[in-house]
Structure I
Amino acid sequence: MEVPVKFSSVARVSVVAAITALALTSCAANEGSPSSSESASGAPASSLSGELVGVGASSQGTAQTTWAAGFQTANEKVTVNYDPSGSGAGRKAFIAGGAAFAGSDSALSDEELAGTFGTCAADTKAIDIPVYISPIAVIFNVDGVKDLNLDAATLAGIFSGKITQWNDAAITALNPDAKLPDAKINAVHRSDASGTTKNFADYLNQNAPDVWTEKPADDFPFQGGEGAQGTSGVVDAVTNGTNMIGYADASRAGKLGVVKVKVGDKFVGYSAEAAAAVVAESPLVDGRGANDLAIKLDRKTTDASHYPIVLVSYAIACETYKDPAQGTLVKAYLDYITSDAGQKAAAEKAGNAPLSADLSKKVATAVASIK
């Protein structure tokens, strides 16, 4: 039986308080993965029921559609609603108690962790669980240009507004064979609070700090350029404009031109495997709880088998939920999406990199700890 994915119209942060409380009921502890529900073959059906609301990263949009379909097929009395309104909106909704979990391309900040969480039990915190690893593609649509090589300093100059023409000397030096137009660069950035922006800015700040002088944050820090809402907004602007450049989750690059970035002495295109290699060699953030798996990405690699503009997108969940039934449903859903089956399903649709074996073990322990 095919169960349709249902998406809510969860409002932006200004109306988070108006989101109705989740009505979640369950008689099982952790039986929500598709592998445990085999009603079609005569085995006992899932006893999970209720509505699960998530808000957050648009980068996870395709993966969440895939995950929701798989989970709802196996758990026919569950409705999964995911609103891809951006990482910042997702964290704010979760903190305010308007969502059972947040999807975010940025882990919770120290300041956010020091506060309270509306959905979580008193005196407990939230945890960051990696669920989606993907390269960020620098996409372009420039008249007469099919291939484009850029280094971090030049990218930082373009997106900060210091480099404004496509035939600027810095760009032509990296692309001696390209017919770059004498035309204005139209650079598109996210207008909403976006973890994709923070990850892109972190790459630029780590590799070109003299040019990208602002601390990485969800909000784009410079004036100028063109702002667009969400991943789809950036992709649409680059697709439909003239002499455009932007950044977006690689799963949405489509037929647009994609920049090769300089890594060591070579220019490297993105791939899921090259992005995953950076994550595998990056440590966890210090000072977090045992089951908080926020990753401190090291983007200064000179290994050309690595692609340093990568995002790790998290599911942010409570350690302990106020409503135990809600905790059971979140736990079951995260157990599925981080399983081998869930990761494979998302990779087939979104092109993301499945969690490594080592990270999968840590994630399984973190998910199992949710109450």
Structure II
Amino acid sequence: MKNQESVMNRSVNRRSFLRSSALAGGAAAIGSGLLGSRPVQAQDDDDRDRNRGGLTRGDVAILRFLAAAELIESDLWQQYTELGGVSSDGSTNPYQAAFEVLDGDGPQYITSNTTDEISHETFLNAYLESKGEEPVNLDEFRTLQGSQATGAQNIGRLTNLMNLTVDTSWYIRYRSTTNPDFGATYPQAITLAHVTAIPRNDNDFNNQQHIQAIANTAAFHFGMIEQAGSSLYSALGQKATSAEVLEIIFAIGGDEVAHFLEWVDFAGNGVQQPVAPFTDPTNGLTFPDFNAKGDPLFQTNLIFPVPCEFISPKLPKCAVIRPVTDRFGGALAAANGLIGSNLFMGQSKRFLNTLKLMALEADAARRGHF
């Protein structure tokens, strides 16, 4: 990872990067639906003509990675909706009921978030096509087995929600006056390692505390995913050249922020009374009452970002999305975060290399460079 970050930060053009990157060997195996149909060198030779469609090479790389990220989000949110969203027949299973414990409108929020993510990936791919660019298609990687609980579709998935290690440090970060862009680090608010966020089969419905623990895990995963999207759009927006692409990034990124704020509140409801404290009797996973700690870093009703360091430590603290630099909030950081959470457990190395290569290309974009 350190080698990739050092390559990303060097001032080199895309062609020399691809010649030197350890991932370049896998680029030839990536289909035209992912990276475009023309050879990389031909693409670079035509960079001067990119303004005919209004997009620079960097703008295309940014949009392509965002489309891939939204396809991944759509895939995981669809799994949550099938089991925890609004039922078409009005019925309620124990997983939905556990979400309703956190918020009576929980299933509707899940369904609405899913609808939004699908609209994002559909729009981004359609926009790429409207500019003469190849849309991103990850269908060949839909190979993972999803839940076998009643309500889940028996189809191939891009993502695995049944053995997650959820990074919960976002909960502390947004209550802190420090900023990761200045090197700050944060502990885990709660340890969620190798746990499922959806019922794996109907047996998971049978114990109330067990299914509540699964729903609480999902709630923290919702926050992790949507705060990462908030930072990703903020970081990549700084690299866009086209005013129209910037408009797209600001508009969709704002929706990701709206999602995140809802899930901050939602996750907090699972770690306060009357829900918490409780322990899952099947595996010992415990959700404490955060408010009993008496620590503002855990205070559940602090759902808005606390003012923190921004731009310069000499300036007044400001409430902002954090991080917003490509080192911590860019495409590669987002990809590595998803990979590290076991979201792609069972996926091929080719898929991981494809995602990382697209991320590196997006992070290599520079405003005003064709």
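Bear in mind these aren't lab numbers, they're just calculated from the coordinates by the rules spelled out. Predicted model, so just to flag it, every value in this text is computed and none were measured. Cβ atoms are built from the backbone, for glycine too; each structure is taken alone.
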At a computed 16.8 (mean count of other Cβ atoms within 10 Å over residues 185-192), which of I, II: II
Read-out helix-only ellipticity at 222 nm (-39500 (n - 2.57) for each DSSP H run of 4 or more, over all residues; to 500), computed value -15500, structure in I, II: II
